[in-house]
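Chemist: Before anything else, here is the set of structures, which you'll find just below.
Every number in this text was worked out from the coordinates using simple rules, so none of it is lab data. The structure presented is a predicted model; accordingly, all values stated were derived computationally and were not measured. Cβ atoms are built from the backbone, for glycine too; each structure is taken alone.
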Structure 1
Amino acid sequence: MRKKILIGLGIVFLLFAGFIGYTLLTTKSHSPQDIAEISSGELSVKVVYCQPFKKGRKIFGTEEQEALLPYGKYWRLGANDATEITFSKAVSFAGEPVPAGSYRMYAVPNADDWEISLNSALGEWGAWEPDYSLDVIKVNVPTSANSEAMEQLTIKLVDSADQIDMNLMWDDVMVSVPIK
């Protein structure tokens with residue numbers, strides 16, 4: 001009897017381990033990793049993030065609307081691993097000074113603006129909220145309507161006259177963060 005119980009528990013453990021392994025191995029195929037990079041003069045900016053898809057869901061809105069990303073709530077600014085941004089030299093990020101280095105980047109979306117934060121904790125899986133005491137800066141950036149609805153979260157770095165614009169686009173929403 002004891003042998004049958006142990007065999008049963010072993011089978012359950014193997015099935016559970018197989019499920020976890022399969023989930024970990026296929027997660028990034030559902031939200032693939034992408035890298036946005038740009039160099040302008042002496043400044044290089046790199047953003048590493050994973051791109052979730054809309055899949056017919058309401059992305060931004062209220063909890064009552066059953067939005068995937070409710071207003072006023074933490075969002076890892078992507079999927080899977082925490083989104084990370086790297087600056088080769090000190091910058092002005094939406095008007096706030098930031099030293100050169102790498103940072104975890106996350107957002108709190110709202111209807112008219114997003115609060116975007118840079119945090120010094122790196123190498124984290126992004127689903128859990130960060131240690132807010134490690135935030136380097138928080139900035140509020142206005143939202144605008146995206147000219148075309150984006151099925152997949154996209155971050156583009158665009159070199160404009162005297163700055164780099166980091167455009168965060170998903171669904172019909174765009175946020176543009178100036179980096180100088």
Structure 2
Amino acid sequence: MNAIVQDFIQSIALGQTEIYNEFSLQHEFGIHLRKHLPKMKVRFERNVSSLFATTSQFKKKEIDICICSQNGAQKHSAFELKFPRNGQHPEQMFSFCKDIAFLEQLKQAGFLNTYFLAFVDDRLFYEGAAKGIYAPFRGSHPLTGTIQKPTGKKDDFVIISGCYTINWEPVRNGLKYALVETQEQPTP
């Protein structure tokens with residue numbers, strides 16, 4: 001799966017694929033996946049209730065892109081995608097964390113592979129002071145543990161069970177991406 005993802009990123013780098021917002025990212029990536037996985041079902045915005053009998057444990061209810069066998073028995077891969085376009089850096093970073101926690105839950109529930117893929121063209125996602133919510137995304141700390149909502153009432157939090165390093169890699173013309181493959185966590 002990593003090779004397919006890297007091929008998609010390369011197609012953007014070469015100007016063969018254009019992405020300009022999160023919807024275009026989801027659409028173009030889904031087309032790319034269908035081209036490379038013709039024997040699998042590639043589904044968009046799939047509700048977890050269509051895949052699992054019990055859903056109360058999930059942090060979110062819909063998977064951006066999920067890939068399953070034709071009969072639905074094998075849950076091959078799940079992707080959460082982000083391409084923030086309107087600043088809101090701390091809120092978006094918290095949303096990144098929620099997606100990663102959700103992917104850990106999907107992995108624990110039976111998906112073979114789970115990935116978070118973000119594209120940004122705003123340097124404030126990867127440069128600047130590295131404190132609080134910014135630290136894991138600006139390279140000074142791994143993403144792990146309890147992450148509290150950074151703005152507003154600060155009444156929400158997520159728990160990242162794994163330990164992830166966020167690496168922003170250049171694509172083209174100031175666009176960068178980060179890819180995180182989540183790991184299955186041991187049951188407590």
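Chemist: Work out which structure the value 1.5 belongs to, where distance in nm of label points 7 Å out along Cα→Cβ at positions 55 and 111 was derived from one of 1, 2.
Modeler: Answer for the origin of the read-out: 2.
Chemist: Suppose helix-only ellipticity at 222 nm (-39500 (n - 2.57) for each DSSP H run of 4 or more, over all residues; to 500) works out to -8500; of 1, 2, which structure was it derived from?
Modeler: Matching structure: 2.
Chemist: For which of 1, 2 does distance in nm of label points 7 Å out along Cα→Cβ at positions 31 and 87, calculated from the coordinates, equal 2.6?
Modeler: Of the options listed, only 1 reproduces it.
Chemist: Say we calculate distance in nm of label points 7 Å out along Cα→Cβ at positions 7 and 151 for every structure; which of 1, 2 gives the highest result?
Modeler: Top value of distance in nm of label points 7 Å out along Cα→Cβ at positions 7 and 151 goes to structure 1.
Chemist: Can I ask one more? Ranked on volume of the Cα convex hull per residue in Å³, which label among 1, 2 comes first with the largest value?
Modeler: 1
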